[in-house]
Structure P
Amino acid sequence: MVYCFLRPEYNIVAFTVDRACIKETTLLNLPVVAFEDVEAEFSPSESQMITAVGYLKMNRLRADRYQQAKVKGYTFISYCHPSVVLHPEVTIGENSIILEHASIHPFSQIGDSVFISSNTNIGHDCIIEDNCWINAGVSIAGETTIKANSFLGVNSSVGQRLTIGNCNLIGANTFVGKNTERDEVYVSSGGEKFRMNSEQFMTFSKM
């Protein structure tokens, strides 16, 4: 998925993954190289990386691979979709990914290895610390801090001037209106089946 976003702007030369995970030696007509010896084939002095790893283990896997690649000598790009307005007052760390139509208001700070999905809203003076995962449709009010390694599910929202603790998991469609502590989970109940069928409901509600 990240490849599809990056290819208009970057010359992508290879994928790399742990040797134990390799099932095919090519992907999208590019070589798949074992991470254990990637520097032997693609020199850190000539190539840069971006860590296209998901939120496994509360984002720790992505953070670990990022640090391991830095030890190998690689530098990292960050990707920001062209549709995103980048105010000069916004700072973005390295190895971060920001997808289309995200709104990041002035004076906000985005850390390293942060993933921000489509149609998100991050208010003014927010701090998104390293290794966070912000899913599509998330809304974060101004002057709020999301501490490292947190995960915010689709369409979740966080109130103003709050601090979300390290390694928090905020489930889809969940609103958090108070400060939280480390390793906490907030999940709203899912939608419940209504007693009428869809046609009956449309008639009853005069939709």
Structure Q
Amino acid sequence: MELSRRGFLQATGLALGTSLAYELSTQSQAFALEGDAPFKLVNTEEYTNICCYCSGGCGSICSVRDGELVNLEGDADHPINRGGLCSKGATMSQLRNIVTEDTREIVYNPNRMTKPMVRRPGTSQWEEISWDDALFEIARHVKDTRDANFIAEENGVTVNRTEAIASLGGSQQNNEEDYLILKSMRSLGVIALDNQARV
């Protein structure tokens, strides 16, 4: 029996059509299994939020159960990110919680700092201090640095500046906060000013 190219294509198409018709005419059993574990977002409340890492303003959905954050994902209805999050935004929940490797449970992040710490000159140990002490020490260092490096005049021209301090603003601030930061830094004579607005 000689089989031409046209005859081969007709036979192949007929075999394919017959098998497709047979598959469509019979019922197939669904093999989806129901898991024993409950859905992880059962009994949660959802809140929309804005990611705090850069000035992009991506939207996120925070799922909360009993006051605890249990899930964080991008907001598909948000016009900026449309449900997507960058690697930093997707791991935003790990600021507070992490998943353990062995049990896969969500626990508080043991590396999260909740109190100010200082390492004194000449030591290798960090010590906890109070918030009042931290603010006082920061203010003292800023004042001492400014006084030691303040330039009042240069070539007979009043400049009133210090080049030893820089200000890097965070992207979480709004315009009013940035305005106040700018004014306070300018009042100290700081000229190196920038705003973090990048991922």
Structure R
Amino acid sequence: MNANQRMEEIIEEHRKLKERPSLLLHACCAPCASTCLMRTMHDFAVTVFYYNPNITNAEEYGKRVAEIKRLIALLQEEYGADIGFLEGAYEPERFYEMARGMENMPEGGGRCFACYELRLSETARVADETGADYFATTLTLSPLKNADKLNEIGSRCTSPNGALYLPSDFKKKDGYKLSIELSEKYGLYRQNYCGCDFSKRTEE
């Protein structure tokens, strides 16, 4: 069973029970969050969690934070959506410490997997701390990200008696295409690199 199908089954299970569980949704940027929110905000009480120490340029980081807040406000206004926002600590030094010794690895390899774990483990911790029923990540929307690896890491980050990891592959069913359409609709800032110095060098 693929991750997207499992997510839809979980959603349907809660619909049948007339439940609306809480979801802490880790978000990397507004364009990726757009599709993910459209697919979750009607069935979950969503709080967007912005924790991305890999965005090592402070100006870029601030721009992405502001844009995701703007997106949330637009969705709240248009749909009356129940969407909260929580910003994690901005700690690029933690990312650099994690990446030590992996600086020359290619994009999409071991350094990226470690970065996934850094962000998802913090999301899981905050989900437990805030009492969320589930946690998930928008990272599975990107065709450049390894959704299978993200789901493996997310499941591993789940703590006993804590928030459950919501499996996803948001790029399924034209999810990435939808994010482009929504970005155009709302005039969202679309960056051309993941956020860390290493990915930026790849694009230059």
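Tabulated values for the structure
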| read-out | value |
| --- | --- |
| Computed 0.60 for FRET efficiency 1/(1 + (r/R0)^6) of positions 21 and 53 (r between Cβ atoms, R0 = 30 Å, to 0.05) - originating structure among P, Q, R | R |
| Mean count of other Cβ atoms within 10 Å over residues 125-132 from the coordinates reads 17.6; which among P, Q, R | R |
| Read-out percent of Cα pairs over 25 Å apart, computed value 45, structure in P, Q, R | P |
| Given 13.4 for Kirkwood radius over Cα pairs in Å, for residues 109-188 alone, calculated: source structure among P, Q, R | R |
| Among P, Q, R, structure where helix-only ellipticity at 222 nm (-39500 (n - 2.57) for each DSSP H run of 4 or more, over all residues; to 500) as derived comes to -16500 | R |
| With log10 I(q)/I(0) by the Debye sum over Cα atoms at q = 0.12, 0.22, 0.24 Å⁻¹, for residues 77-156 alone derived as -0.72, -1.06, -1.13, matching label from P, Q, R | Q |
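Values quoted throughout were computed directly from the atomic coordinates according to the rules given, and no laboratory measurement underlies them. Not measured: the values here are computed from a predicted model. Cβ atoms are built from the backbone, for glycine too; each structure is taken alone.
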